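J.: Each structure below appears as structure tokens.
Rule-based calculations on the coordinates, nothing more; no lab input. Owing to the predicted nature of the structure, the values given are computational and were not obtained by experimental measurement.
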Structure P
Amino acid sequence: MYASYLWRLEHRGHNWNLIMTAPVRPFCLYFAKFWVVAKLAVLTQGWLLTLFIIGGKFGAGLNGFPPLEIVLWLLRGAIGGLAIVALQLLLSMVIRNFALPVLIALGGSVAGLLAAGKNLGLFWPYSLMILGMNSNHTEDVMGGGIWGFSLSCGVFLAATLLLANGFLTKKDINA
């Protein structure tokens, strides 16, 4: 939803023509929006940690702080979320509709959950956050496989950024 909202203004009226004639490279606008949504994703992970601590202290009456593994899982979830952020920004930039990219993200997330359940999560970008956060498992599903996870995140992120750059410099989006 963050990504669709950030592109909504550019898709209204003649705003797309204005940004394409601005004295900056069009990819700089995409990259700036990427960092805005990436920061929101990291803040969301931080909020999740805060709620986890509050829920554990007051809801379940647990003593002390949660294990450091949870912080690691949230950090990995944020890293996995970067690939999703880049992909959703690309979809929201190309599709001039607010709801359709959100619907695609919902479908991608369900498919990501299924892919992660069949050990194919590293091959589907919407699974990376699930794998990073170790969702639905008590033991670390990656074990020592952080390199495969990092490589998958990097490949999806780089491919999407290159595709967005190519779209903005070669094809342009119809206004």
Structure Q
Amino acid sequence: MHNKVVFHAMKALHSFGFPVLRFNFRGTGLSAGKHDEGRGEIADVQAALAWLRQEFMLPIIFAGFSFGAATGLRAACADPAVSALISIGTPVEADGRAYSFSFLGDCAKPKLFVSGDHDQYGPHKALENVVAQAAAPKELVFVPGDHFFAGHLTEMRLTLESWLHELLDRR
């Protein structure tokens, strides 16, 4: 919630006037509970999306980073209030865990995948395969940097802002 990637993504979304909710998953930081291998964390995202719907009653653009992207995409694709998805640092292979994104084949919402060109958890070929199997519309952008876009957070943020401009201009 407090890392630089999440902060820059929040600034990109906020620059369009969107309300932004950042939260920790169960067991992270000062949050209650304990890590649930992604199962309970999907419920965390669903609860956050429900709160946003109740408080703001507007289309939601989901953005998640790393584990938050992998978990959040699963919840956000199925939520009719979510109109678009941004996955930053999509983990394909992390800490001995292989993530499955087969559900993206049925997700016809606009999707942006942004990854560092040297992301240790999202190797080019593996991430390209994930995106290739996702339903359109979709876009994959590699920017310089590692998983945390070290030294290249501005490029990551500008990529998000550019995509959001295009998305909103189409509406």
Structure R
Amino acid sequence: MPMPQQNERYTYTDYCTWDDSERWELIDGVPYAMSPAPSPAHQEVSSELHRQLANFLKGKPCKVYPAPFDVRLNASDEDDTVVQPDLSVICDHSKIDVKGCKGSPDLVMEILSPSTARKDRMIKFQQYRQSGVREYWIVDPDTKTVQVCILSDGIYATYMYADTDTVPVSVLPGCNIELQDVFAE
């Protein structure tokens, strides 16, 4: 199939036919090309967050999945939203299938880059809130800050943390992320 066009509307069924040599996200039927390989700083932040989460979750029912990992927020082949968060934590094993996650993860972490910041802060923020992602982290390697959004009654309460803070993970009681290690040079 030819590559998707910005002025067309698509579903997950369409998404599955696209060439795997390019990565895409689909939000409200609109395709978004994923940027080329992330920067080393992005990968270091992602790796450290993954390490801390995976260490905490060892032997527990929740699992952490790094990108690329398809998340179909509405859990249907006719879904028109498929995202690839930098990190997803899923505690309900029934949401996992051979294609990724069908439904909302418990925790999503997006690591900002210049090409994704607007989409992560605005478009995905709304998608994650509307689909019921219980906790959404927006991690900014440039400012060494983390914005944590915790869902309550359909609204995200937002908390800001700096590079020396220890951040509790609301959906994983007892889990704390050490930002000095996440943002270590």
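J.: Which one of P, Q, R has Kirkwood radius over Cα pairs in Å, as calculated from the coordinates, equal to 16.0?
T.: Of the options listed, only Q reproduces it.
J.: If you don't mind, another one. From which structure (P, Q, R) was Cα Rg over 2.2 N^0.38 Å, for residues 87-158 alone calculated, if the value obtained is 1.07?
T.: Traced to structure Q.
J.: Computing helix-only ellipticity at 222 nm (-39500 (n - 2.57) for each DSSP H run of 4 or more, over all residues; to 500) gives -21500 for which of P, Q, R?
T.: Among P, Q, R, the structure yielding -21500 for helix-only ellipticity at 222 nm (-39500 (n - 2.57) for each DSSP H run of 4 or more, over all residues; to 500) is P.
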